[in-house]
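Next up, some structures in structure tokens.
What follows is calculated from the coordinates using simple rules that are stated; it is not laboratory data. Worth saying up front: this structure is predicted, and the values here are computed from it rather than measured. Cβ atoms are built from the backbone, for glycine too; each structure is taken alone.
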Structure I
Amino acid sequence: MDLSASPPPAVVALTPSPVARRVAEALGAPLHARAGRAEGDLLFDDTAEHLRTLFAAGTPIVGICAAGILIRALAPLLAAKTDEPPVLAVAEDGSAVIPLLGGHRGANALARRIAAALSVAPAITTAGDLRLGLALDAPPPGWRLARPKGAGAAMARLLAGEGAAIEGEAPAWLAPLPRGGTVRVAATPAPAPGADLHYAPRIAALGAGCARGCPPEDLESLARDVLAEANIAPEAVAALGTLDLKADEPAILALARALDVPLRLFDAPRLAAEEGRLPTPSEIVRAEVGTPGVAEAAALALAGPEARLVVPKRRSAHATCALALAPAPILATPGRPRGRLAVVGIGPGQAAWRTPEASRLVAESEEIVGYGLYLDLLGPLAHGKPRADFPLGGEEERCRHALERAGQGARVALVCSGDAGIYAMAALVYELLDRPPGDPRAVSDAARRAEVVVSPGISALQAAAARIGAPLGHDFCAVSLSDLLTPRADILRRLRAAAEGDFVLALYNPVSRTRRTLLEEARAILLDHRPPSTPVLLAANLGRPAERLRLVTLEGLRTDDVDMLTVVLVGSSQSRVVALGEGPRLYTPRGYEGKRP
């Protein structure tokens, strides 16, 4: 698994403590401090919300506080241990360093670094570290545990005191294992199907090339044949390399996923620099893509100058593959990754309404792009990241910028309020990608090869509905009243259709500083089809401190009551207001009453 996207740890201090700054400096991490109580690189007001935001984003947390504070704040989010980031508690006087979560996912290593900086012993409690002196399920960088799901029984036997029988030349990190037993432990790049535990040094680099549209199963079959020919286990592969023109080739991407290795891309000049080591250079390939070889050159470029090509280019009907071995585990993979653009919906702005996936994608990004207000709403997730702010009206420019940066290999988050696919940037991103080459407004070929993912968020209509009750309980639709991109005649036609269909109607972009008449026209159209007493919700700044909700009637709806940050929910002829202790609540019946026997 490629861990290069893991965010750096956050050191969190709730009170003034010189230990907090010492820990932050030892880790090279930002210091997050409770506003009004402590000083730091980033201030926050709500401790529990701040901790949950960091945790949901996958950010390792080092709390300079009581362990109980971290436990109570994070308990509602705890699920599978394999998905949780490291969490540590450090005593305010520096006397204790305690990994609470993710011991084998980095917490124990962080604890040792912090303890060394504070000259104390880390309070590590995981059994493997205590009894054996190593984490059996988390080998050091450059090594990989094969068949991890079936290794539990062997680990239990070792922890119970049974010795190991090491097959092959044992690396130094396995020295603490007790010997003389029957637990078979292999430390070899070759397949070891009979071993109870198999640790593979990641010394292999796989290079691949293929024709456009190559069937994924064709390339994967060829790659596995190459590995078998070299007697190399798939777990010993450190990375897959290819020409950058193949960054979006489905077969290449599928092979990287199947082997669970990072994909690294090289331009033609870099691959051509390996020509002296290529046993089968091809002038035909050079004429086509600018380098005399792809598979062999990529394998050698990945494995380094001391590598040897153990399987030269092998061909199938649509693909080529080659394998190189490095003299030691490959810890840093050359080349560049495939860039990724994450189009992220962060909801109305409240951190509690932001999905964990959205938080994780922002945390993993190297830079963020968007309207300045939306970027500010990210709080700690945006700290320290390069940001490209674009004004309202600069939507195409911000999407183009984000795509081009992803095309250069960066991990970029394009931040939208609400849901990224509802009146937001996701559609425009795909519109740019859909423009054919040669179109003066098209993005570059490199941008078209970047990965694009869209993360959903809570839209304004959902947030408004939840705040007031259940107005979307039956059929509903949404119409934007902005005529900047949509002809006015189309907007009016859609309003008439929604009114005639008796839909609950969400009106986005109801007014602007210069556009003041369309809301009045919408009101007139709706009054032709539903009662003047139809309830209407005006919801502004949802999920933010200035949140404002107001119920009016359709007859009483006025343009001056609405601003650019308001979403208008107009009930159908069946929508009702019920008076409750919490105040009036709006709902639209689904029709269950008529279905009862």
Structure II
Amino acid sequence: MKILQMHADFIEYKPTKKEISSAEDAKPELVREEDVVVLFTAFEKGDDAGTVRKAVYDAKDFLGRLGATKVMIYPFAHISQSLAPPQEALALLKAMREDASAAGLHVSSAPFGWTKALQIKVKGHPLAEMSRSYGSQAAAVAQAPKPRRELSEHEMLARIRKSDFGKLPETDHRVIGERLDLFSFQEPSPGMPYWHEKGLILRQLLADFVRSEQRARGYIEISTPALANTSLWRVSGHWDHYRDSMFLTPYGDEELGLKPMNCPSTFLYYRTRKWSHRDLPLRVADFDPLFRNELSGVASGLFRVKTFVQDDAHLFVTESQVPGELKGVIELMARFYGIFRLDYTAKISTMPESHLGEKQQWDAAVSALTEAVRAAGKEPVIKEGEGAFYGPKIDVDVKDSAGREWQCATIQLDFQMPHRFKLAYTGQDGKEHTPVVIHRVIYGSLERFIGIILEHYKGALPVWLSPVQARVIPLSDQHNDYGRKVLSTLASAGLRVRGDFDAGTLGSKVRDAQLQKIPYMIVVGGKEEKAGTVSVRTRDGKQRFDVSPGEFIAEVKEKMAAFE
């Protein structure tokens, strides 16, 4: 049995076509469930009642940790290539429904044997998406020897090709990214983007921006190893939830894993010295690559990849510092989204039924979260009982130019993991106290955020964020020397500029630059060379003449400073 668990704000489906004769009865009507854990489930050969009971037990434990109350079982054959026969699968599905109800879960279920139109919005917290494997199929895969075969050169080259995005709309970030030569996906590395030169520049610009903003606010940055003994995630409590989504490898008698999140490693850094209340708040950022083994077929361009970077930070604070630090994080988030012209909605999830800590502590934390959001001019949506078991949180949805909402920022108050890792600081009273940890991301995954803004701007990124800000285009070969001189002047001033000195007409070169969404085309000919000026064309077709290179440099730098 394979299960993909998703904690969703909502799921909607509509049965559209009966695929097999043994399909369950269903009406072609839209069904919607809100605030639900969805179990996308594939029943495999060899699954039995014990397999089902184990899956239900784990699901109940998962819901308890999240403070969730509702579960939907959704038959989903696409995540397995070793499916049980339909009649056996249907019997197991019915048993799973019964076991889940008997376990006290509020259960709904999508019909078996139908093609369904599906829409789901997944929550943004770290445990919202997980995969699990059960039963004989999982055991067989784990125990079977894995023969290795070197691919021939012909086979390898056959797998290396451009992605086939021909059926996607022009506004899809995968189409934009390929057309602008930002990134590609290659078969030898499924679900892992290959960043091309311009795409890497874009990602670095986003990272450099958040780094500069964080340095100005007193953050430090660390880096920790990508590999760690799996005991680290057992201590943090992530192991029970994340092990099926981790890349694991044996190392002698030990088992190592590529890190799927930064917090446990950051806690180890905190433990390397003794801290005083005078050292707090301690704001620690980490931009290390993370790795999550998403199920095959789940990846969707940059929106869900197997390796990614977050603008991750952990703030170690005293309880009295919580309100002020939350206010600072919210202000930073509001600044970010304002620069990208992204409106946002903040949702605050409060204490679940199953939780750690005292109610008074939770109430104070929720009050601090609420006040911080209101101070930024937003009225938060309160989601009663949906906080994580270790503390309340803010989830933030941003709205793009097409009116679509994307979950990006998450701000979590953590009272539990600092205790698990025995974190401490010396208080004013000379005694040891446990810090509160604020987990926060603002972009979230840089990869996902890039996908969002590519669609938000339809590829026409603002000047400050464009990998290539200007392209120098000589009218003819005899003007190449002056073109190269202008190119050198602009590049020396810090502009990201390229030259087009290939054969071709001016019209075709300008058109190519416009298709590449380059903000400026700098055209030079005999008249410009004689006057020491340039002609400036913009990607929207506007044109100016007799512009000095210095004047153009000042214009671009002004836009960069204003994030335009």
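Summary table below
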{"read-out": "Structure responsible for 12.4, with mean count of other Cβ atoms within 10 Å over residues 24-31 calculated and labels I, II on offer", "value": "II"}
{"read-out": "Which of I, II leads on distance in nm of label points 7 Å out along Cα→Cβ at positions 248 and 544, largest value", "value": "II"}
{"read-out": "Percent of Cα pairs over 49 Å apart - highest-scoring structure of I, II", "value": "I"}
{"read-out": "Relative contact order in percent (Cα under 8 Å, 6 or more apart) from the coordinates reads 9; which among I, II", "value": "I"}
{"read-out": "At a computed 0.45 (FRET efficiency 1/(1 + (r/R0)^6) of positions 424 and 496 (r between Cβ atoms, R0 = 25 Å, to 0.05)), which of I, II", "value": "I"}
{"read-out": "Highest-scoring label, criterion being mean count of other Cβ atoms within 10 Å over residues 96-103, among I, II", "value": "I"}
{"read-out": "Identity of the structure behind -8000 (criterion: helix-only ellipticity at 222 nm (-39500 (n - 2.57) for each DSSP H run of 4 or more, over all residues; to 500), calculated), options I, II", "value": "I"}
{"read-out": "Distance in nm of label points 7 Å out along Cα→Cβ at positions 200 and 448 derived as 2.5 - corresponding label from I, II", "value": "II"}
